[in-house]
Structure 1
Amino acid sequence: MEQYNVTGMSCAACSARVEKAVKKVPGVTSCSVSLLTNSMGVEGTASPAAILSAVQEAGYGASPKNASASKASDASADLDALADHETPRLKKRLIASLGFLAVLMYFQEKQKVDSCIKEKRKQIEFDLPRFVYAISQEIQMSHDVISILERHKDNFSPYLNEEIEITIADMRTGNYEAAITRFEGRIGSTNLSEVCRGFIQMIRGDDTSVYWETLAIRFSELQKQYLRNIALKIPPKVHRLSFFLMMSMMLLYVVVLGWELLSNMGVLFG
């Protein structure tokens with residue numbers, strides 16, 4: 001039995017009229033019209049076109065039910081074709097790219113900060129031998145840590161000068177030992193830890209003259225070793241250039257000396 005959708009029916013007389021018109025079509029053996037569902041079932045060998053034509057001649061509309069399903073399927077396929085499948089994928093790629101970029105920027109900035117801290121620590125450690133020597137001289141006249149720091153806060157590199165000023169301000173507004181400990185913690189240098197240990201002993205009233213003198217000698221040796229290491233890192237090209245200049249000067253000296261000897265011999269035998 002073929003099923004059809006029927007439109008335009010409003011009463012039982014309408015359904016009877018449709019049923020009567022379809023039964024007249026050659027090849028139709030049975031026809032059942034439902035007003036409630038606006039549908040029609042037809043049995044026989046009549047073509048769908050003839051059945052639809054009979055319904056339309058009776059003043060109503062009709063269409064095969066499978067055609068509606070086909071239209072619905074086609075509409076669903078069209079909607080699926082119109083759906084935006086690319087945007088979600090692009091969003092995922094964008095989020096992944098932003099996440100990767102954020103991680104990369106974090107490590108780059110961290111590397112820059114670590115490099116700045118390392119450079120600052122290196123410069124402060126380079127200044128420490130002079131700083132310790134100055135303290136070893138000052139300790140003979142004064143044991144006041146703030147006074148010593150005040151007198152030498154502008155004598156070193158900007159990094160150490162800044163840290164000394166911060167420490168002086170910290171000491172004036174709080175506990176002396178805590179301020180020195182924070183000074184040590186900000187730099188994280190082993191050599192500076194020994195300097196801060198001497199300051200804390202001075203604050204506690206200990207006699208630190210020998211400590212500072214010993215520390216000054218040791219730091220002086222460390223600085224000499226540091227300078228020697230720098231000298232050893234001079235590129236070999238510089239050494240070759242120095243050797244070339246020395247040999248050129250020696251050759252020039254030999255040429256001048258030989259010219260003078262020949263001139264004098266010419267005078268003697270002339």
Structure 2
Amino acid sequence: MTEILGFNNLTKALSFNLYDFAVALNDEERASYIRYIDEKYSARQIESQLIRIAEIIDAEVLNVSSKDFDPYGASVVLLMSDLKGDQATKEANMQSSSSKSSNLMAQSTVSIHLDKSHICAHTYPDSLDPSGICSFRVDIDIATCGSISPLYALDFMFKAFETDVVCVDYVVRGFARNKRNEKIFMDHDMSSITKYVSPLILRDYDTIDMNSPEHHTYQTMFCRRELDESSYFRNPRTVPPELATEKMILIRKEMESIAKIKK
């Protein structure tokens with residue numbers, strides 16, 4: 001990590017879009033799937049996951065807004081600040097404590113910068129496919145400035161959600177200044193998003209990178225390698241083998257259509 005002069009104005013934005021699939025063989029199973037998703041991924045449940053993400057990246061939660069929608073779906077927005085603190089923040093605090101009259105402008109400016117960091121999540125269940133392939137998508141967007149980085153939450157997000165396909169985008173925008181007072185547009189080494197994902201997680205996925213380093217833009221698609229047939233059906237023991245095979249082929253096609261990775 002490059003040593004920064006003053007406040008780190010670089011904005012690091014990470015978008016984590018996950019897809020999970022299941023099979024519904026009739027209307028009752030479709031309704032059951034939606035009930036399951038609404039319960040497991042309610043606004044309250046998503047909120048607890050986002051708070052955990054904030055803890056992992058050393059951010060302080062300032063405010064949370066969440067809502068469950070009718071007939072289904074949920075959204076959560078979390079405002080946060082840099083818990084570790086930036087050098088500019090420390091300098092401002094030292095200046096404030098050593099001065100008889102507080103520098104209100106300096107304090108206000110630092111607060112505005114820190115409060116820019118946020119996390120938002122939205123859920124999108126779908127059970128309308130005529131072939132019975134149900135899907136569930138969660139979009140998690142994390143934007144940070146200061147010392148914190150959203151990349152360190154990737155392992156947790158893979159573990160916290162059931163994921164067949166994941167699309168991760170990472171973008172760095174703006175500029176900061178190094179100790180020589182030179183503009184820098186990137187304060188850390190970056191070659192691939194996969195470098196920030198545990199090897200134990202990577203072994204379960206095929207991946208493909210679509211990066212544009214000159215524009216500080218990175219994308220990686222993850223597609224699950226092996227599918228456990230029993231986890232995609234509500235009552236797997238009652239499904240005829242031929243039908244199960246047919247539906248699993250359809251799920252694999254759905255995954256490939258999103259990830260653009262073919263087995």
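Rule-based calculations on the coordinates, nothing more; no lab input. As the structure is a prediction and not an experimental result, all values here were calculated from the model. Cβ atoms are built from the backbone, for glycine too; each structure is taken alone.
Of note:
- For distance in nm of label points 7 Å out along Cα→Cβ at positions 9 and 153 computed as 2.5, the structure of 1, 2 it came from: 2
- Read-out helix-only ellipticity at 222 nm (-39500 (n - 2.57) for each DSSP H run of 4 or more, over all residues; to 500), computed value -9500, structure in 1, 2: 2
- Entry that produces 27 once relative contact order in percent (Cα under 8 Å, 6 or more apart) is calculated, selected from 1, 2: 2
- Identity of the structure behind 2.3 (criterion: distance in nm of label points 7 Å out along Cα→Cβ at positions 1 and 185, calculated), options 1, 2: 2
- Read-out Cα extents along the principal axes in Å, computed value 78, 37, 25, structure in 1, 2: 2
- Given 18.9, 72 for Rg and Dmax of the Cα atoms in Å, for residues 49-168 alone, calculated: source structure among 1, 2: 2
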